Structure P
Amino acid sequence: MLYLFATLHTLRTTLIEDARERLSNDRGSVTIEQVMWALAMITFVGIVAAAIKAFVEAKAGQIG
């Protein structure tokens with residue numbers, strides 16, 4: 001009975017350690033996050049620039 005308990009305890013410890021290692025392995029996630037933020041900012045700046053250009057062209061059309 002003691003052998004069974006020791007085996008189950010060892011199995012449990014091994015499974016928990018493997019799960020912790022897999023969950024803590026986030027290599028590359030920071031890089032992906034930074035790329036996504038950069039794309040979002042580029043898109044936002046493009047939309048703002050297009051809006052400003054359209055506004056300026058509309059005002060220029062009213063002048064002359």
Structure Q
Amino acid sequence: MPIKVDTEKCTQCGNCETQCPGDLIRMDPETGYPMNAYPDDCWYCAVCEVECQFDALRMVFPTLII
């Protein structure tokens with residue numbers, strides 16, 4: 001999962017959903033928190049993390065095994 005949401009900081013404003021250039025973040029209808037609707041398609045651009053004014057999102061980069 002490319003994004004991790006801090007539910008204590010997230011205000012469910014939806015800014016991350018509107019700012020995602022890949023249109024991959026959706027607000028979960030059950031919880032109201034953002035989720036990555038298509039995790040395999042995430043570009044890891046971190047726009048969601050940068051644009052979150054509440055510092056509630058973190059990018060989770062995949063582990064590379066060499």
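Values quoted throughout were computed directly from the atomic coordinates according to the rules given, and no laboratory measurement underlies them. This structure is a prediction, so every number in the text was calculated from the model and none was measured. Cβ atoms are built from the backbone, for glycine too; each structure is taken alone.
I have 0.80 for FRET efficiency 1/(1 + (r/R0)^6) of positions 13 and 45 (r between Cβ atoms, R0 = 25 Å, to 0.05), calculated from one of the structures P, Q. Which structure is it? All intermediate terms of the calculation are to be shown ahead of the outcome.
On the way: P: 0.00; Q: 0.80.
It must be structure Q, since only it matches.
Upon calculation of helix-only ellipticity at 222 nm (-39500 (n - 2.57) for each DSSP H run of 4 or more, over all residues; to 500) from the atomic coordinates, which of the structures P, Q produces -32500? Walk me through the numbers on the way to the answer.
Working: P: -32500; Q: -3000.
Attributed to the structure labelled P.
With distance in nm of label points 7 Å out along Cα→Cβ at positions 21 and 37 derived from the coordinates and found to be 3.1, which of P, Q does the value describe? Intermediate results must be reported in sequence, preceding the final value.
Details: P: 3.1; Q: 1.9.
The correct label is P.
To which of P, Q does the computed value 2.70 (Cα Rg over 2.2 N^0.38 Å) belong?
On the way: P: 2.70; Q: 1.06.
Computing Cα Rg over 2.2 N^0.38 Å on every structure in P, Q gives 2.70 only for P.
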